[in-house]
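Down below are the structures I want you to see.
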Structure P
């Protein structure tokens with residue numbers, strides 16, 4: 001990955017053809033016929049728990065997407081992961097930027113946590129048994145038979161983003177603290193829940209989580225809190241202003257008022 005990434009970056013950024021030989025591939029006067037529209041196309045290395053992804057990110061000063069943060073081990077490893085990146089960046093005279101750090105999460109939102117668990121239970125169990133165990137054969141993984149119990153266990157894991165919008169917001173805050181700060185949360189597009197429930201989860205994420213997580217509602221909330229705390233004096237002042245305006249109008253337009261009254 002490291003060697004290939006270095007060559008890919010050269011192909012993307014260099015203007016002249018170049019040759020490169022390794023023990024597993026060879027390029028002869030290679031170039032891209034069509035360059036990216038961006039002057040510096042975003043490049044991201046995948047990272048789990050080992051230092052490999054962070055090493056490449058630091059060496060080439062590119063972004064990172066951490067994929068194992070949904071597990072307890074992955075969540076605990078996040079601070080160490082970033083230190084790997086900083087170490088290798090310093091070794092190569094580079095820097096890495098936390099704003100380019102993406103962290104992947106399994107997200108499913110429903111009006112209640114119990115409903116969220118019920119919606120993902122069967123799909124989550126199949127994904128774990130058929131993919132993690134049968135296909136990947138992850139070390140230490142074993143099959144489960146009780147879908148609800150398995151989904152409940154996952155939803156109650158620290159940092160889980162399965163539940164209500166409030167649950168997800170709390171987990172995002174925890175993730176920020178544990179990691180030391182990151183730039184983007186990536187939602188794993190799983191198919192554990194029925195399609196209608198998936199779409200509702202995406203909508204609830206967009207409506208109730210993202211605006212709060214990004215601080216977009218803070219000015220509106222501050223204004224609402226101020227008005228609520230001073231509503232008595234504000235309404236009294238508004239009513240006085242309306243009555244004052246009416247009296248001023250009547251005083252400056254007496255004939256108009258009389259004509260209007262006669263007409264009626």
Structure Q
């Protein structure tokens with residue numbers, strides 16, 4: 001299967017083939033983009049285009065797919081950050097505190113997908129792909145987030161079972177979660193897998209039973225782990241990882257079928 005066009009920091013070419021343009025924009029692979037063109041789903045300057053060899057002037061022509069504008073005014077970038085403590089998950093902070101964007105030096109204007117509170121560490125996705133970000137954050141997408149939780153006291157089995165079934169918080173009951181007890185920790189360390197994104201959800205789940213969280217670390221987000229990414233470090237996602245995210249949450253029509 002052809003990969004979506006790999007992101008690059010190089011200067012954009014002035015003229016490209018239409019299928020490559022769509023791939024560079026992150027819409028689909030070149031092969032899938034050809035299907036969109038042949039099916040009459042792509043317009044160039046307001047007119048339907050069905051010729052595969054059509055060329056696009058990147059900075060002049062207007063391209064749309066099924067009525068949605070596609071632009072290469074900026075490269076789409078996808079970054080996995082290992083967030084350390086004491087960094088705010090926002091683009092800027094009126095109090096002058098350090099934000100996660102202070103850790104990432106890229107020319108594109110990016111933003112965090114979702115939030116981790118100031119004292120929580122771990123996997124955080126950054127991008128400038130608004131469509132994908134919105135889909136990942138929407139509750140209906142059921143994106144799995146895995147947290148390593150360190151408690152000040154041992155977790156009682158009765159409480160673990162209730163956490164797994166869902167607990168009532170001030171903003172509603174949590175969905176069922178998966179709770180893994182880490183052997184050799186006297187039940188003071190557990191891994192929690194959730195697919196919701198309520199504000200400070202994991203902390204509040206445990207606090208509802210009187211537990212104090214000593215450390216909270218997001219070990220994985222949507223299948224992305226922090227292997228070989230040190231605290232405060234970051235890396236670009238691979239084309240395969242980007243493709244996996246899109247297949248996970250975007251409509252089938254906008255992703256290439258396997």
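Rule-based calculations on the coordinates, nothing more; no lab input. Keep in mind that what you see is a predicted model, and the values were worked out from it rather than measured. Cβ atoms are built from the backbone, for glycine too; each structure is taken alone.
Quick look at the values:
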{"quantity": "Highest-scoring label, criterion being relative contact order in percent (Cα under 8 Å, 6 or more apart), among P, Q", "calculated": "Q"}
{"quantity": "With Rg and Dmax of the Cα atoms in Å derived as 28.8, 103, matching label from P, Q", "calculated": "P"}
{"quantity": "Computed 1.5 for distance in nm of label points 7 Å out along Cα→Cβ at positions 25 and 129 - originating structure among P, Q", "calculated": "Q"}
{"quantity": "helix-only ellipticity at 222 nm (-39500 (n - 2.57) for each DSSP H run of 4 or more, over all residues; to 500) derived as -16500 - corresponding label from P, Q", "calculated": "P"}
